[in-house]
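J.: Right after this note come the structures.
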Structure 1
């Protein structure tokens, strides 16, 4: 199987050495989970990662300077076993090479002969604190359709623990409501300096990442725009102007309720722990679909769960302020609509006793 590698929103072709024709070498722009905590413990500002990220990435690959201020970041990155972009790409390729037939069977529902996959397109579309995210397209012989899915590669050791836990929770949530959460197709580890967790999930066609602005307006991101002076960095976003904020908030609430366990009239109620502004939700065909989460479900009484639904919120940046959806009339309508379904007895009881 031959690999082609693409990078960023403009799908810049990069070689196996990860250098583009223009000489740009990609890197992880977002700080990883464990490194973020270590930086805060040392009194370093997470925002400073933006300036040092490309240099730390090259140093992790064995090239570049590690002195002065960069040395602090490099040492912390080494302590947390942060993966360079090169290592992330290699882990994605190794995982796909070892699991491509099984992943194709999960998607297509049929087995293929060994060696049927001729080409794999690996597109590094973005990353978060937990994982680097790769859109994978498998191209087979002409008699077989291609297959597309997503591969998440853990960013560092702490992120790996989170990704492993997310594997279990996402699988359970997909069984709870298959329309509101991506399907886990497979998972495993790839040997690097440590056993790096990798998670493959279904791809959401035409999915738009959901975010909330400081004004409280929910938006669906149509495109991440690279910096003209440095195409390796995302400088801005383009949002879909034809999508109403309340419509997007409402889609998230409907799916969050659907992914909860409201089966016991007296509780407890279990709801997934999600963060809108960390890319956990995408919007597709009028529905919000969960593609990531923070491990550890909320476990609440029915009344507490009802309050949480009326306080649906997004955090503005790391440890930033929170913004709530303020349209209580729309929230109530969505909850009343859900409460008539027999699978939500705890919600129905909480609404009846609401003051």
Structure 2
């Protein structure tokens, strides 16, 4: 924020500073701060009109962002005009001066809006966390909240809205800033109920949340796959079965969450169906990603069936058929196997049975990813 405000205040109205040491210092500060916000997803979060709740801070940030881009327009026109006609356009100096002022005012407005948003983040998360704990207690899933920590981390944005994990005797939940005012998939309230459901299952030592079970399945079926991208995919694959049990608790604690989850799943299939290339034809990493996409589609479609969520346009069926038709025929067999695994996971499963299921499930995934099932 300091880089945006300081860099803009000095740099934009005084373009001559580019030729002196303050320009060399403040210009990277300004653009560094701006692109950091882009990288962290903060500008996209503010801009996403359909999935963000309305509030004064967001309105201020959006208007500031619009003013910034309007202010940059004279400079862009100047560059293009000079490239084409080898001279400056009429009244270019006046246009640049007005543009600089607009960019300055827009940046200050954007920065102020974001700061006001950020100041409310902890309060919103605390409110939602307490509400989630109350909902779960009312549904009969009370847990020891004295060992629960909830924080905000923009680095998990690409992983989804929330992440949870054990930390010694404590448990940590991290939520993305994008989830805090979101209306997508139930937003922050549903995200926290879901993540707290994971914590409940860890505290109760549910078979699906015993770390040793997953490690043993990986040791038996995937110990030879140690490349970073392989480890990341295997980690994601191992999460899907445990997610089924967390969703069970989420829908029992927050009944309205089922509709939000179902709508989000349909949106996912709509996005996938619009992709021109639905699966990669490359071997190696491409094959693993194909298998991962098959599993992800299977997970969403199986849960929609498990919880009887409607698919009025049959987008799920059409998208899965298109995906499987682009892959070897064995993919359809493995898809059916994954589907039955997700449907057959019951809360009364024993640790031994869950371990066997997990080992076989991972082994099937590895074989399909490596093309061994087709041999």
Structure 3
């Protein structure tokens, strides 16, 4: 099944590029030879809590030599996602209940042709990746971006009417419904009974803390707030992915970011947790932990869903991912961090099992 899935993705990419290149050329755009976002494990990626279509993210150049990023799709859901992203960008510049906004790469072109929706943005050149920067800078940029999201909050029916037609809006009941769906998915995929039991435990915990979760809903949040979705240039952070913005529990984006830093920068993870503990109400710390538990269950479910599409080293790797994130979840239940030894062992195994094309895709991703 995995080989078929991967072959299907490769055939899809080849066919799309052959069709897209002349369409892009008519508008003065050429593609670069290397397209990292089509490689490696990209064929497995499908969001499990939001609508995510099939689209290509490509690097290219304009007729005047400017580096650009091209997003293109003729898949129905993919084109809807691109249109949704543009609506999100436009609306966030207009709403009057946010005191701060994200910066976005300049949009150079947007059109439809031959069934495709195509968006072209300037490529943001950065002198160093987020994780290469000093930790003080990482903390400052991350905290500012998280505060920017918190600055937009629905507090009136007028606010709700403005954002509801464009953004997803999650309540505590939605988080409970989603984690219930994780349990069902794990059961259907015949996941490890211990994993299922743990996720069921978290579902019950979220169910008994609905009031706390709802207390911090109504805020702008980014469901995939991690370094590969923003770039920094001239001390400005540019958000690259606007389609993952929604209104929900404000700690959902915090949780996604912290879970990522469990692997890539535990010192930053600790600094941000300590910031909340020392500068926010205890109720916020509780909400943050609940969201971390929820997002970890989502991550475990995501990788469990990939097992039937994987084989060989990739299957072994995804099994290890489920096991690792379950270990992280078990630690987080007790408000503890997973041992760094286990993290190092997992990262060593991951690097041994990753394909060459996936390692190429990961270069400069973060």
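J.: From 1, 2, 3, which structure was mean projected area of the Cα convex hull in nm² = 23.6 calculated on? Please list the in-between numbers first.
T.: Details: 1: 19.3; 2: 23.6; 3: 18.1.
Only structure 2 yields this read-out.
J.: Given a value of 0.65 for FRET efficiency 1/(1 + (r/R0)^6) of positions 232 and 296 (r between Cβ atoms, R0 = 30 Å, to 0.05), point me to the structure among 1, 2, 3 it was derived from.
T.: The value was obtained from structure 3.
J.: Assuming -11000 is helix-only ellipticity at 222 nm (-39500 (n - 2.57) for each DSSP H run of 4 or more, over all residues; to 500) as calculated from a single structure, say which of 1, 2, 3 it is.
T.: 1
Each reported figure results from applying straightforward, stated rules to the coordinates on display, with no laboratory input. Bear in mind that the values here come from a model prediction, so they are computed numbers and not experimental data. Cβ atoms are built from the backbone, for glycine too; each structure is taken alone.
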